[in-house]
Structure I
Amino acid sequence: SGTGGGLDPSTIKPPDAVAALRSFPRRWRSALAVVADDPGADELVRRRGDPSSWSALEHAWYVAKLLSRTGSQVDRIRSGDRPSLPDGDPQAWVDDGGYGDGDLEAALARIGEASPALATTLEALAPDDWLRTGEHDGAEVTLLALVQVAVAGVAGHLRGAEQALRAAKGRSG
């Protein structure tokens, strides 16, 4: 329930990925700050627009996990010889992770730690490191492609969280 949402991952250059990762904590806080002044905010961030979509809170927790997992995958590719990267089912992360019951501030704090940490890791890469590969989902993936998909995913989930909030507010009136 959420991909790049229109952003073509292959167009994201390494410096753009770093800049985006540095901006994500602020952008996520800003997008979800609108609920901070709302007495029904806690309920709003947990509300799904419909049963098949995610709440703003689920999008935030998913992104927190995506960022930390991407960080560990980048580390594995950097230090290994074509390591195998575990697959993950995003819907299962949300369904099994209790993301809808989590705390928004904790999710935003995780994004605030994981996103700049990944940016710092990427800034330290040598040009050749971006071309290093790992095995993901039965196919070879470069470190660059892994990061591009993650950055596009975080941006897409930010839009998804904003849409979920708009839908929740529309239904609360």
Structure II
Amino acid sequence: MDRNTLFVKTLEDIENRMKSKDGYEILLISGLLRKLLLDGTPLIHQVNKDRKLKIRFNVNDRMPPTGDPSLIFWAMEDGFDPDTSVPHLSKPIETDLDEMLKKQIMIINGESITVQDLIKFLSNVSGAVHAGKAKNKKELVLEGVQKTLGIGGLPAGIRSILSISRVTIKGLEPLRVAISI
């Protein structure tokens, strides 16, 4: 399969899985996001190499509460996507891929969790690609919160993948259109 078709099919696969209420189906989105955004040469870079489109992602620039030493857990959840954020907490900004991946989306027991951290954890530890073991503090706290905290019937991390997916799909739409022409 050529890279352009793989890219378009990967976006379609993510969109279809986003409609599911099944945690397993949603978990698998993180493996698809890893392929698109994180692997050695991410698929978006491969298909955009000749097109040279400026890929941008609209994210909510919401920050966690500060100055509260009792804060154990904070997550943006649906608020990562400005279109699904609570309006009075929405502060949309445009980012490139690296900036989006570095956006903080959770704090768990003092550990800052970024978009990239969550995608890697769900892909490499939780089983979207590999069923591995938590090896560092971030992975250990993510593993703990996956077991103990659910939002909307899904573990917090898996739930967060939905908003990351929406932001990703919208950001990559110009590239999908360019490929489809």
Structure III
Amino acid sequence: MSKLSEQLAAEAAQLRFADFSLSDAWQLGVQMQAAAVAESLPIVIGIRIGEQRVFHAALPGSSADNDDWLERKTAVALRYGEASLAVGEKFRDKGKDFDTDSRRDPARYAAHGGVVPICLLSGTVIGAVGVSGLPQHDDHAFVVRMLREFLGVEPEAEVAPKLPGRRFLV
């Protein structure tokens, strides 16, 4: 297991909700939108509960391509019950490529960073929250930072990524 896979597993264990309502989705989405606007991030933001899109925002500099990437990353997070980045990293840990080895249609699934499942304390995945528009590790880091702020949890020291050549917002 790579260092990144360990980090992603620790994040998944930490970022869980006692419950998550439509009101929570709206509050989280607005918080994410405000942060992205303040940082001038050219992203789209999406939150789903089940099959329903309950929040969506497209910020200046984003495009329909970002919407497509968000949908494909969300499909991965919901199908596998893990962050889209974690799914891709698990394939890489095994020397495999998600696009060819998962047997999933790349037009529908993208195992790139940026979408995290909304997971209850019980382990049940009820939805997903994500962004697209930045490099995949930055997309993922932004979502994790927003979830930590929303949940009021601090990153654990060993969870902070230390990967050369990658900029994280965590």
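Could you figure out which one of I, II, III the value 11, 43, 38, 9, 0 for P(r) over Cα pairs in 10 Å bins from 0, in percent was computed from?
Derived from the structure labelled III.
Upon calculation of distance in nm of label points 7 Å out along Cα→Cβ at positions 50 and 82 from the atomic coordinates, which of the structures I, II, III produces 4.4?
Label of the originating structure: I.
No value in this document is a laboratory result; all are computed from the given coordinates. Here the structure is a predicted model, which means the values were calculated and not measured. Cβ atoms are built from the backbone, for glycine too; each structure is taken alone.
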